[in-house]
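Once you scroll down, you'll see the structures, which are given as structure tokens.
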Structure P
Amino acid sequence: MEIEIDKEEYRNRFSDVLLFRALSPEARAHLFDRADARFFDGGEAIVREGELSPSFFAVLEGSVVVEVHQDDKDVYITTLGRGSIFGEAAMFLKSPRTATVRASDPSVVLQIERIVWMEFLREHPREGNKALLAIIYGLLSKLRSSNQELAFERRGDAQQDEVDSLVAELSGN
């Protein structure tokens, strides 16, 4: 069952999160003080695919599983552990979640709402730039991983020359 908890015992773990590691202690404390810590039992959904929620999360304890619903079943994407973030695209987009994230075991996550994030960027622009670069790096790493997975899947479907031949045939060349 999701429970809001006293986050003070997790204050030191906040700096384990790559996104926050480069921040000054003052900026890190500012952000931590405005975030909410939540406990989730194993199997419990933290965010659900398709929902709108203007926040992102940092795993402070435990691990979470990312999955998407496809062809009437849940498809495993990845597991994220302590120090990982997820849902960061919600800071930039007002669009539905692209995946469901569940606690895979008893887990504590820090939830940072978009309004808290925007206030942090206004009040700490230098530190905010560092954090934004870390988010960009993380999103690009996820994109690279997705591209590699797509290339692997495509390789299993057909050879490139077969695809090119089919396209040429269909276009009358």
Structure Q
Amino acid sequence: MYNDVMLGAGKATGMFYTAPKGTALPTTPGESLAAAWQLVGDVDEDGATLHLPNGDVIRNWALTAKRKINTENGTVSVKIMDTTKKTLEVLFGSNNVSYTAASTTHGNVTKVELSPDVSAEPAAYLFLMKDGDRLSMIGTSDGLITEIADVSFKAGDPVLWDTTIDATWTFATDDGQVASAS
């Protein structure tokens, strides 16, 4: 049974993807992703929050709204659960992450030098959701990670990378109700 009320659950086969800046978004949420899209990792149970663009309203002398000027892009806030080489490259920029393969004395070592000038490069970002037959996506071909909140390292708690991405976003949903052949 089709339901107009959508749940925002992440797609279990992959929730958060990235690609080089300018990579086209899928035409529909269920479309196979182009090879450029790489899985970043899982999003925590709080999901992704889309903050819509803000603007200033220009009013005349009678205080009647006459025009809105957008002063900000929208943002997506998300807590990434994975701590992998790929995740750290997405968050801090691939030039700021080093990797040393396992040897006889240590495992694979990934290191990020966390200085004030470390930042991610602009990139394409995509979040996929599934609710029954409905597939949805929030994506951008040109986003920038503008904030990573403080990270807690506590016994028994997952390490979460609380991230804000600034961009012009596209939201699309496919209700999964395909037309019957005539």
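Throughout, read-outs are computed from the coordinates displayed, never taken from laboratory work. Bear in mind the structure is a predicted one, so any value in this text is a computation, not a measurement. Cβ atoms are built from the backbone, for glycine too; each structure is taken alone.
For the reader, a short list of remarks on this structure follows.
- Identity of the structure behind -12500 (criterion: helix-only ellipticity at 222 nm (-39500 (n - 2.57) for each DSSP H run of 4 or more, over all residues; to 500), calculated), options P, Q: P
- Structures P, Q were compared on FRET efficiency 1/(1 + (r/R0)^6) of positions 50 and 82 (r between Cβ atoms, R0 = 30 Å, to 0.05), and the highest value belongs to Q.
- When Rg and Dmax of the Cα atoms in Å, for residues 42-121 alone is computed across structures P, Q, the figure 12.5, 40 traces back to P.
- For the set P, Q, ranking by Rg/Rh (Cα atoms, Kirkwood Rh) places P highest.
- Test item: FRET efficiency 1/(1 + (r/R0)^6) of positions 66 and 146 (r between Cβ atoms, R0 = 30 Å, to 0.05) calculated as 0.45, pick one of P, Q: Q
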